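Please treat every number below as a calculation from the coordinates, not as lab data. Only a predicted model underlies this, so the values are computations on that prediction, with no experimental measurement involved. Cβ atoms are built from the backbone, for glycine too; each structure is taken alone.
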Structure P
């Protein structure tokens, strides 16, 4: 079962259970996936594209939550964070810092990076290999630390 089908099934379940917050988040996901399908002109989108769409949605919600928090709009901030958490359920499990560091160390050795000047090479490879598995900001922060930048 693909992600789109899973979302549709969960959407029906949320309607029956009258879970308003979950229903809104699932509708947003379904809408984003439908838009991506129609924009691409294809009837299907790849799993990688689906992950990127969901990651973008989570990032947007977190950024909105930060803005609402800075404006003392806690109810809106909480709502955005709830939506982000529901969307994250459909993403692959994210790597922790402890899991990420050894992978990045091996990648740095493989690329042959030795200083902060080589960060671009490392980041290019890391973002491709760790797409969907780790947050880009966390990857960048760890690469900086490991290269001594």
Structure Q
């Protein structure tokens, strides 16, 4: 199985990811809408006063998963990741985070304007260090594949 190909195809099917952060050994998870670039960096928007944003400010290590909702009878596939997240301070109309967000979610300049306000949603980037794919659609028995990233 070509794991990178599976990941790239699967990411197009799902618009939100579960993002895990932690502080003082206490984990937290939330859902965010995301976009991704050709290098499989993830971008999302959030306010800086949310718990996950505050935890990223003090601990950039994150993990998460991207899973399409399914019924109990369906075969399952999911993409999991580990990496680091950061608040982006230089997002303008040419930045991939903004351009990709506009393409995927049919938004416009209002999200960029909002990102420049004190209370507005800011852009964040996740740089993935490891991908994992759990699969029982093509794999028998169910298998978890690991892909260090960027691929060597």
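Descriptive notes on the structure:
- Given 0.55 for FRET efficiency 1/(1 + (r/R0)^6) of positions 70 and 102 (r between Cβ atoms, R0 = 30 Å, to 0.05), calculated: source structure among P, Q: Q
- Among P, Q, which structure scores highest (criterion: distance in nm of label points 7 Å out along Cα→Cβ at positions 78 and 94): Q
- Computed 19 for relative contact order in percent (Cα under 8 Å, 6 or more apart) - originating structure among P, Q: P
- Taking distance in nm of label points 7 Å out along Cα→Cβ at positions 38 and 62 as the criterion, the highest value among P, Q goes to P.
- Answer label among P, Q for the case where Kirkwood radius over Cα pairs in Å, calculated from the coordinates, equals 17.3: P
- Ranking P, Q by distance in nm of label points 7 Å out along Cα→Cβ at positions 86 and 110, the structure that comes out highest: P
- Computing helix-only ellipticity at 222 nm (-39500 (n - 2.57) for each DSSP H run of 4 or more, over all residues; to 500) across structures P, Q gives -6000 for structure Q.
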